[in-house]
Structure P
């Protein structure tokens, strides 16, 4: 089996290539030890040349949310929509067996409203908040069209936060330690890099039998829908009920739970259809903190910090 991976110099791209190890052609606009061919997915001839004899495409390359301040809307349309279209058309032309598209939970956008809380499943209708969400959702829809029109098996993985970089919200950074923020987020909106990789590997295996599907890839929450009302107003109280020992662990580090949260990403469909499970959930993180261990996976440590490159996926 021969795999074409876009965004190979990025955070997820490197992690996938480290895991897959062989029979992968890595494409990126930036050179790296994990990129075989440097070039743009906007270049149709470049894409066509690299699609030869490919069985599976892993499309992780994207312009992501932090670039909104520095890149034009047209740049987003070019990279996230036109680039995806080029890959899909050449995948059909080359008789590729499956196309795995790395999307984002950011597509839900304004479906998540301030001062309220939502139980986010794949049935929630996305409401675009910015050009990033618009273009990622459009790329998802292109995948659906190519499945419908050409029977190309396409799996869309809507990943929640997995980058190690600092939070993009200044008010949160000012009030919480970075490790505190990430630990809290494993309760409702974060996933570990190794778990994202395992979801991609399972999507490759299951694409032919599933045909088409959209899946939220986020750490399994310990909360239920019955907790929602209280989570929005007093999240520490709910967390203490579920994990009575968390307060002592947090207090030893000067940490605290957010007073309230506005969403809970639900991965039930991915667990059911893909057979995927998140190894790195809040229980795992808490146990590591109690034992004085780094909760990051070995894969995360190997990949390290890259910053927000031009072709990483968030």
Structure Q
């Protein structure tokens, strides 16, 4: 990967914010659902705002009909990550969507977990709940995550629409997850403001998914800096969903300069037409990150991984 110091021409990378279902390339989706037209698929891989993205995400995931489908997309994703020299990844599995579809979460996890056993990538899992589905479905996700904590599930995640499911609703769910030995990585400060990040922190979040609107609150920025709470930054995602109107307006540079620990991630790489290497290139060419600064960001991903052995 370019942009790094010459002594680390091809450094090991880690990614902490990557949704498995958002990694399905259009070609793979056509393979899974040959009854869909190329034009129809392409239409659902283009988003004009956050709400349309959520609808497209559901449309894509609805084509996953069996554990074998989930195994296939896991295998394809890990091959692409290995080609970028990613050696550690925490994958968000949309457990809330799987349960909503009334599919067998245990069988699906067994399938993806089996695919993730081969080197060179260490894979850990985050079971992700959908906040707009409500508290009870989120608790079912947390319980399922706790049951699999000995099989590489390291965290409970909360995604979806912040405005239709604020983190404060899920404090009891988050408390259960923490008491079960899971870490918390909650989406916040993406489509909602700094107050959403504060609520995620109050719920016990160890990392914040996105968190870019923290830049609007100097007190919050100081808190993230002082307590070294990392933000999982996903540049291409934020532009594609319209939460940042122009690439040049993304606050990644300002967050870094303020001393907030950040990592770079792809979120839903196929749906946002990006890769981890591309995110680093954007940071370098658009936001002026030096090779040394990029190396610091790279090391942050290992430093803040939920698996201590990754560091």
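Kindly point out which one of P, Q the value 14.3 was derived from, the read-out being mean projected area of the Cα convex hull in nm². Label of the source structure: Q.
A value of 9.9 was derived for mean projected area of the Cα convex hull in nm², for residues 56-215 alone; which structure in P, Q was it taken from? Walk me through the intermediate numbers first.
On the way: P: 9.9; Q: 9.1.
Source structure for this number: P.
Where a number appears in this text, it was derived from the coordinates with a stated rule and is not lab data. Here the structure is a predicted model, which means the values were calculated and not measured.
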